[in-house]
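What follows is a set of structures for review.
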Structure I
Amino acid sequence: MIPVEKWWGIICEYGSSIWPAQLISITIAIALVIYLFVTPGKNANLLMKIYLSFSFAWIGIIFFIIQGKGLAGNYFFGTLFTVVAILFVLDIYRKKMEFCVPKAEWQKYLTIFLMLVVLCYPLFGMAFGHYFPKLIIIGTHPCPTAAFALLLLTTAVPRVNRIIYGILLFWAVPFPIFIQIPKFGVYEDSIMLVIGIYSLIMLIKNWKLTGKDKNRG
């Protein structure tokens, strides 16, 4: 595993080189979340899936494969995130996943709260002393994007793609515990861990429903 200084050096170089992509990405994410939660439907889902497809492709190719050559397993993780991007593209045509505000009151308010927390990822980062170009932001960095996508997937259960869900859980749950937080001090990734655990619970709770739904993801 690479030294902490080198890891943050790669993050800083990446952050500086892609600016203002971070600002554009998080602005679009906020706008799409508002659109999806206020006016759910086909158009909102289409735009969100396009955004997720582009974001995961960007992270897989630009972050990991091109600029993350010094990161351990960059080609492997770059491939995983690119696969997720492709699967979201396929779902644009298959229309099996539908993101929406949950009907159950407890899940509705919990989802809204967690979404606000995810969108505030950069603010939590700054609270821990991580300023630009160290800021970890939705759409351009893997951890907040994985958390963002997982939370959306919980709103689509049981109509979810298990492969996407599994890949994102593989990233969201073990990495903050064993690498991101203890090794590199990315304490804001606690957000991803919490959402990963919540997403895992929701998947297990509805596993039989997703398995029986043969015409869904």
Structure II
Amino acid sequence: MIKKIFVLLLLPLSILAQNDPKAEAILEKVSQTNKAYKDIQVKFSYELNNQQAGIKDKRDGELTLSGNQFRLQLMGQDIYSDGKIVWYVMKEDLEVHIKSVDEFKAETDLDPANIFNQYDKGFKSKFYKEETVDGKACNTIDLFPEDPSKKPYSRVRLGIDKNSNHIVYSETFGKDGTNYKLVVAEMKTDQGVNGSLFKFDQAKYEAQDFDIVDFR
């Protein structure tokens, strides 16, 4: 599930979809706007919904990005990265898993250090409609995998604020009937984030009897 959340959070900021000129122009503005920020802090809600199976789950989380460093807080986990190493802190299990950034990239198919210029050419875009979301005038765009057989979803829908060029929501429609929606509750930029936010204090967690497992 963590992988799906990273995809919902970062894919919309790193993708330059092709074919629909109007959609492509909007996505280019999103990319250029976010690429100019030194740091980004996002508070969001994440919802999993499968009506047929009667499954609905909603969680809140926070993501902070600064250069190639990031920290995600969600579902009882804190995930730190200083750009070289990733620490998965699983509070309920009292465990910390340590992996390299390369392992993280392999697991999530994302490179946080280049999220604003690693354009994925594997999608086709289509402008869907204009809509108002929580009082914000938005452009809505659908992204379709060029090779649907390689993806577990049929499309990704993005709601983009016309004024700020920020992502308002991102929704993935799964082929199995499970949809994943991420809604941005708050987004702050260029706040001068303290680098200590991305530093993992191993001694602190060892003192709390966390089991530290190094997979590198």
Structure III
Amino acid sequence: MAGLFPKWTNALPTVTAMLVLGGLVTTVAGVWYYFTPKFWEVGYMPAQPGSGFNHQLHAGKLGIDCRYCHTKIEESPEANIPNVATCMGCHAENRLDTKFVKDAKVQFIRDAYAKNASIEWRRVHKLPDYVRNFPHHVHLKAGVSCYSCHGQIMGMPEVYQAQSLSMGWCLECHRNPEQHLVPPEDVTKLTWVEQELKDRASGRSSVDVEALVASLRREPPQYCGACHH
């Protein structure tokens, strides 16, 4: 008596199992790569009010130190946004050369100041609420430069998120902090920091890294409660 099914159907269980396994591997690989801050958040650059704030001009060409605007970063966990009065110190009428900066470009600052209102800058870097424990002042005093987390801000016409800020990314720095530490007094010298860290990665450095790490390192925590509490 002839078989009920063609002979090729004997391979169906094997082929089906391989397809299911391949589908699972593809799904896991896709989630591993695409469902991560590195994919979704790196490059995030929201539109800002008015003409925005050009860090390339202010911090880069004009050489304004980060701490002139972010005044609390050395003493507070939060990197505060400057109030409008700080902006008006430079952007009040008749203080800018209109050959280079038109009044219309900065009028939104003057309007906010006249109304005693805040400028609703859109936040670029934000950790999840369940983290909530990234103390800027502690990291700066430990010799972690703005550059390591925020990238070369001095070259950004519009600020974007340069790093994933994921838990794995933070832990990697805590496990190997020497790749990011610089003298605390130099943390806002972003051009110098960028070159120093590149030189260090290639085996050259203008800093005695071992001595620096020995003087700064306080065993960065890796346990959950350090950030999640």
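I have 1.02 for Rg/Rh (Cα atoms, Kirkwood Rh), for residues 71-182 alone, calculated from one of the structures I, II, III. Which structure is it? For Rg/Rh (Cα atoms, Kirkwood Rh), for residues 71-182 alone, the value 1.02 is produced by structure II. A value of -11500 for helix-only ellipticity at 222 nm (-39500 (n - 2.57) for each DSSP H run of 4 or more, over all residues; to 500), calculated from one of I, II, III, originates in structure III.
Please compute distance in nm of label points 7 Å out along Cα→Cβ at positions 63 and 127 for structures I, II, III and give me the label with the greatest value. Looking at the calculated values, the largest one is III. In this comparison of I, II, III, the computed figure 102, 49, 37 for Cα extents along the principal axes in Å is attributed to III.
Taken together, the values in this text are just the output of simple stated rules run on the coordinates, not laboratory data. Being a predicted model, the structure only gives us computed values, none of them experimental. Cβ atoms are built from the backbone, for glycine too; each structure is taken alone.
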